[in-house]
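Read the figures in this text as sums done on the coordinates, not as results from a lab. Small disclaimer: the values here were computed from a predicted structure and weren't measured. Cβ atoms are built from the backbone, for glycine too; each structure is taken alone.
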Structure P
């Protein structure tokens, strides 16, 4: 096992021993939900706010280095959040095109509750270690969380752009058949009428979104997503910080300081 893998497994073992509630997030969570992403050895988690200090202590004790934008540019979506605790897992002294990283954020930032999630585990990289227990995020919870985060960021922020990109990819791969045969995919113009199978897919996507149970007062999330996914309303039109009052919680409270036309465009 190479050095980086050893450090990753050591971190996971320490988090498990400390009973940290690790919520799988960002590319790892999107990949589990069907997005074709390569995640490597990056670790991205939400954790309850009160456990952030302990996570920071464990990461530093395991030799991880705190990352800053000057030395390590953000790459993962969650790294663009001011709430993110960013660590480099690998050896910075070694010349690499990209270093593996640990990124941790408070659950309050995504407004995710543990009772909405599902239990699972990460297979061990070391035969002698047991799997690491984690929480995974179901499709409806992830979709709502991404819309919430987008609604609390300004329209021109890089974080919102990344969130919208992730949300669009998630909706496409989770709700539609994105497979194709041949050497390349044919892009059909928007002025070509939808086929019966495409209409059926749109109807199915609408049915799935309508079945999601939103929190009281958040019915607008499912309604907005349904319009974006099935009516061609642009993702960029989703609610932004400029359109609503600031959220009741977030980084500041962390323990660490409609178009009715048919269309094929889902961007």
Structure Q
């Protein structure tokens, strides 16, 4: 009997799906023994352009205002890998480093704030005085003036008293301002108390908003507290819903 060569023709739609799956996998490492992974986290200013994540000169993912962190791990072969962040538009390099990928483990590159011009990283050296807290701000609210001044107030919720604590001038949109050291509230007033922030236009000294709550997020959790001793906090002034102004954490760590 004469043998027949049988050729199966894939329908166009199925062929397209197979092609897409193949192209998506191109340049990606497959999981297995000898592989680890990375997760990238960032904070974006309003209007900041999309960034590209490169590993060993291959684009692995993107970051944006709508997606400031990787939604799923990037699987990589273990060993030393070249990690780079670039702008989408002109591919200019914002940050690059070598990552030591270990099999079966997740590596997290340093989180950063992208202000549209540069990548800003946490200050890992500065420490507060014992039982105090350090805080600094960046202005990421497009509706606010380019430069604002801040007054930090301690409010006693039981007595209604308020105490002026610190002022910070010329908080800008392209980098963090100076640190302010906040004392333990129990040294100033007794009972339930909390910090609030008043914002002023640096040019005119006109009041922009007062009484904005100032809280601090415990490292590794979503829990917020009114005060964390020996804590270093970098915060962003951002736009909230319905015209509100909110203060959100960017970096936070306990000082060693």
Query raised in the report: Hey, Cα Rg over 2.2 N^0.38 Å derived from one of P, Q reads 1.34; which structure?
Result: Q
Report task. Name the one structure among P, Q that distance in nm of label points 7 Å out along Cα→Cβ at positions 52 and 220 of 3.7 was derived from. Result -> Q
Report summary line: distance in nm of label points 7 Å out along Cα→Cβ at positions 132 and 156 gets 2.2 when computed on, of labels P, Q, structure Q
Report summary line: Value -2000 of helix-only ellipticity at 222 nm (-39500 (n - 2.57) for each DSSP H run of 4 or more, over all residues; to 500) was derived from the coordinates of, among P, Q, structure Q
**Report entry** If Rg and Dmax of the Cα atoms in Å, for residues 60-203 alone is computed and equals 20.2, 60, the structure in P, Q
**Finding:** Q
